[in-house]
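Multiple structures are listed underneath, in structure tokens.
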Structure P
Amino acid sequence: MDINGTCISSTMDDLGPIYVYQTRTSRILSFDGKIYQSSMKLKDVNGLTLGYTQAMMAGLLFIPTVKSATIMGLGAGSMAKNLLSSFSEINVHAVEYRAAVAQTAQEYFYLPDTDRLFIHIDDAVNYMKNTEIKSDIIFSDLYNSDGIEAKQVQSSYLSDCKKALSKHGVLVLNICHSSVKLREELDALLALEFESRLLRLEVAGGNTIVLAFKNDIPAMTRDELLVKGQCLQEQMHIPLQRYAELLSDLQDIN
């Protein structure tokens, strides 16, 4: 189904088109004119509109103090903007393969010009292999027109992500539109690399959010997790207490 709205920008690079649509309330980034890659409310430009991006922030529940974040796949910059506006001392590194996508995010989605945001035009695998930056949280949301990017399903990529995490770091992956075979392969690689240090959230729309911990999953009581969720919810303006409840149920904690 085509996206409802007026196309206000159409750009082409070597990998295909990049569209920006606008409705009465939103601005939308799409690569095919049919599927939302990212969406921004015009009255809340730093908010997270799509449910799966809100769920990916659940990794922050387990980090004592977040100082640095890496986002694999900038898109329209929704996650970067939300983090920058919510945490005054955070540095955000966004890795985007397509320079034209980063330029579109800056021109049409109010991506801020700040010395706390570093945009790296690079291939995700190459960046992770060579980076010396340690992040408290890494968001991996890599997709192409066929679904999940195969590069995300590599033991070397997952290992490099793990090495790039700080002591209490969390790798957060969005899994959607993948074949059963690819999903099983990724599950096996995650279990091999992170052992039992994994939590999964099923999100409306068919997305699965995986939290993979560099070291042991922090021991938190249900009350501690819910309090952290409430605090982050007020700070980030997304329903993180609901995800705190879901995660406490998954861990069966009191």
Structure Q
Amino acid sequence: MSAVTGQLVTPDGWPVDAGRLTAVDATGVQRGRAVSGADGRFVLDGLAAGAYTVIVAAPGHEPVARSVAVGAAATPLGVLELAREGGAVLPAPGTWVIDPVHSSIRATALHLGMSRVHGRMRRFAGQIQVADPLENSSVEVGIDPDGVETDDETRDGHLRSPDFLDVARFPEIRYKSDGLRRVDAAHWVVDGVLTLKDRSAAVPLQVEYRGSGPDLYGGVRAAFAATAELSRDDFAMDWNQSVLAGLLAVGRTLRIDIDIQAVRT
């Protein structure tokens, strides 16, 4: 007898536990069963050599099936991605309010040309207007720059100063979309304008739709992940110090990583 081994994961690499796997032979008879562990790994053992279909089902995920030829030794099935149930269904038209408790906006800058420093914007609010067709949808977000946090009080104070965010003069950062372009079923580009201090510049967002579904409170939520890059020079955040010729203390480009949960009203 031999076995089939592998691992169940979500599309972004998280293990899926308690997934149930069933091995069915060419005649449709069930020949083996297994359950994935906390790390998503499984062993379907007790199988004779031959051709099988392995059917995978896990709570909250779309089922999948894979064909496998089992030999005398253990047969690796590899990593199986299980999409979230309903993840391919686009959000329904209407107003979706961003939930800041389950969302985040993070910025990353290169420090001394060799490592990264991370910060978060702790206070923000906004909404997404989902339209039909989806390309007519829009998003608008307001951010409180005084809520910047990098786990260092001295650095946070400097970021709030006129050298960077100048929060005393400009108490809000705004992002407003002016277009939406489809890349594929799960990926979109949001064209929009970021207004920071007294400057406005186009900042497109590369957006991945993560699906929608019910929450714990009887509501419906949709999830999105987005990335963008922006130049500090576009927003008059040009403070820097030269360490060596051509090497600056803080990189001129910021990478923005966004995770959003929005609740349909």
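Values in this text are rule-based calculations from the coordinates and carry no lab data. These numbers come from a predicted model, not from an experiment. Cβ atoms are built from the backbone, for glycine too; each structure is taken alone.
Structures compared: P, Q; top value of distance in nm of label points 7 Å out along Cα→Cβ at positions 75 and 219, i.e. the largest, recorded for Q. Out of P, Q, which one gives 1.9 for distance in nm of label points 7 Å out along Cα→Cβ at positions 195 and 211 as computed from the coordinates? The value was obtained from structure P.
Please state which of the structures P, Q yields 1.8 when distance in nm of label points 7 Å out along Cα→Cβ at positions 35 and 139 is computed from it. Traced to structure P.
Looking across P, Q, the calculation of Rg/Rh (Cα atoms, Kirkwood Rh), for residues 83-226 alone that yields 1.00 traces back to Q.
As an exercise: semi-axes √(5λ) of the Cα gyration tensor in Å, calculated from one structure in P, Q, equals 46, 23, 15. Which structure is it? It would help to have the intermediate numbers written out before the result.
Values: P: 28, 21, 18; Q: 46, 23, 15.
Structure of origin is Q.
When helix-only ellipticity at 222 nm (-39500 (n - 2.57) for each DSSP H run of 4 or more, over all residues; to 500) is calculated, the result is -1000; to which of the structures P, Q does this value belong? Computing helix-only ellipticity at 222 nm (-39500 (n - 2.57) for each DSSP H run of 4 or more, over all residues; to 500) on every structure in P, Q gives -1000 only for Q.
Please state which of the structures P, Q yields 1.12 when Rg/Rh (Cα atoms, Kirkwood Rh), for residues 91-162 alone is computed from it. Please report the intermediate quantities before stating the final value.
Values: P: 0.97; Q: 1.12.
Source structure for this number: Q.
Distance in nm of label points 7 Å out along Cα→Cβ at positions 11 and 123 computed as 3.5: which structure among P, Q? Only structure Q yields this read-out.
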